[in-house]
Structure P
């Protein structure tokens, strides 16, 4: 019986090696497939990203004149507001002066009536 076990051992080892080699081959094939999928996904992502970047650049070129026009208009509004603020300040000062003079005249008129 011992001799038979000893003779079967190399056959068992050979079968185990065959199984291991088969598993190794299968794992290589799976790894190759996964690498291919990752590469394809990466390429698809790169393609989509490039298309998106081109679209954004195109939109920026399309809208740049609009924003430049808006900036010019805002600059005009700002300068008009500055003029308005200056005019309003001058008018307010003039109104205060007039009010002060009116107050003095009313006081003088009230003083005469007494």
Structure Q
């Protein structure tokens, strides 16, 4: 669990550096807070949304999961004032890249 939390924090740092639509106003504390809030949001709200949107997700072969992940990132940005995502499209791009970078880092660490 701690490993996943730190991995999310590293991915957020990489994406904040790579994407102009993602900003972290504070320093490491903001990144850690955003990673913690994202972990809580993904543990509580995301499963409910996945169940509710299951028919749509099946229809588009799972691609709607990226939209749900983007919404989770936007909710995290709303809850953490120093973590800013400039619009839905930046959140969607961040969600897609977050998934790929997270998988790559997880595979590299295993």
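Identify the structure, out of P, Q, from whose coordinates Kirkwood radius over Cα pairs in Å was calculated to give 14.1. Working through the options, I get structure Q.
For structures P, Q, which has the highest computed value of FRET efficiency 1/(1 + (r/R0)^6) of positions 16 and 96 (r between Cβ atoms, R0 = 30 Å, to 0.05)? Max of FRET efficiency 1/(1 + (r/R0)^6) of positions 16 and 96 (r between Cβ atoms, R0 = 30 Å, to 0.05): Q.
P, Q: which one has helix-only ellipticity at 222 nm (-39500 (n - 2.57) for each DSSP H run of 4 or more, over all residues; to 500), as calculated, at -38000? Present the calculation step by step, with values, prior to reporting the outcome.
Working: P: -38000; Q: -26500.
Among P, Q, the structure yielding -38000 for helix-only ellipticity at 222 nm (-39500 (n - 2.57) for each DSSP H run of 4 or more, over all residues; to 500) is P.
Between structures P, Q, the greatest calculated value of distance in nm of label points 7 Å out along Cα→Cβ at positions 24 and 56 is seen in P. Ranked by distance in nm of label points 7 Å out along Cα→Cβ at positions 40 and 64, structures P, Q are topped by P, which has the highest value. Looking across P, Q, the calculation of FRET efficiency 1/(1 + (r/R0)^6) of positions 48 and 72 (r between Cβ atoms, R0 = 35 Å, to 0.05) that yields 0.45 traces back to P.
No lab work stands behind these numbers, since they all come straight from the coordinates. In this text, all values refer to a predicted model and were calculated from it rather than measured experimentally. Cβ atoms are built from the backbone, for glycine too; each structure is taken alone.
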